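**Q** Some structures to go through are shown next.
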Structure P
Amino acid sequence: MILDYYMQKQLLTNWCWSAVSAAISRFYDADTEWSQNNIATAVLGVDCSVVSPPAHPIECNEIAALEDALAASGNLREPPTDPLDYVQITAEIDNG
């Protein structure tokens with residue numbers, strides 16, 4: 001099985017967390033409102049709705065935890081307590 005997943009290019013240099021979270025949101029819902037900008041605004045508490053380098057608020061280009069971005073966009077599940085094996089990972093992917 002090949003996932004129909006497109007990884008977004010991060011809009012700002014420190015936004016890998018936002019790009020990953022936005023791409024995951026789009027994977028589960030093609031019409032999602034969760035853009036990199038919206039996720040950064042939710043996580044950082046700063047208006048990051050317009051980020052056109054170099055004219056963006058400096059407070060927006062921050063490092064943040066992927067866990068916080070996934071939680072903000074509603075895509076965080078409780079992490080497993082033990083490492084998953086191949087069969088468990090495959091089942092998670094197959095179940096969406």
Structure Q
Amino acid sequence: MNLTVPCPFTLERQELAKEKEDAEAFNEMRQFWASVFGWIFKDGWVSHERYAEALELFTDIRNMTLNHLTGTDREAFMADTAWIETSRKRL
């Protein structure tokens with residue numbers, strides 16, 4: 001391996017900090033899905049017995065996310081997750 005060749009990529013300090021932040025967010029998301037694996041499946045299926053619990057979990061996630069969104073991002077997220085509110089009304 002020739003270590004005398006300079007790396008063709010350079011990242012500014014801000015870019016490195018953003019990469020680290022993104023990696024941490026990705027790891028947190030993986031940990032979350034690992035924690036619900038076995039009762040909330042990748043396709044969204046959950047047993048009848050745990051449906052209310054899963055719905056409460058997704059309601060919390062939705063509300064936390066909405067606190068950080070504005071404008072069209074918020075509107076799109078609200079539309080994409082409207083099923084949560086509809087489902088809650090049915091319980």
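**Q** Looking just at mean count of other Cβ atoms within 10 Å over residues 17-24, which of the labels P, Q belongs to the structure with the highest value?
**A** When mean count of other Cβ atoms within 10 Å over residues 17-24 is computed for each of P, Q, structure P gives the biggest number.
**Q** Same structure again: Name the one structure among P, Q that Cα extents along the principal axes in Å of 47, 27, 19 was derived from.
**A** It was calculated from structure P.
**Q** Here helix-only ellipticity at 222 nm (-39500 (n - 2.57) for each DSSP H run of 4 or more, over all residues; to 500) was calculated and came to -21000; which of the structures P, Q was it taken from?
**A** Only structure Q yields this read-out.
**Q** Figure out for me which of the structures P, Q the number 1.5 belongs to, where distance in nm of label points 7 Å out along Cα→Cβ at positions 41 and 73 was derived from the coordinates.
**A** Here the read-out was taken from P.
**Q** Now for a different question. Supply the structure label, taken from P, Q, corresponding to distance in nm of label points 7 Å out along Cα→Cβ at positions 49 and 81 with the calculated value 2.8.
**A** Q
Read-outs throughout are calculated quantities, based only on the coordinates presented, and are distinct from any laboratory measurement. Because the structure is predicted, anything quoted here is derived from the model rather than measured. Cβ atoms are built from the backbone, for glycine too; each structure is taken alone.
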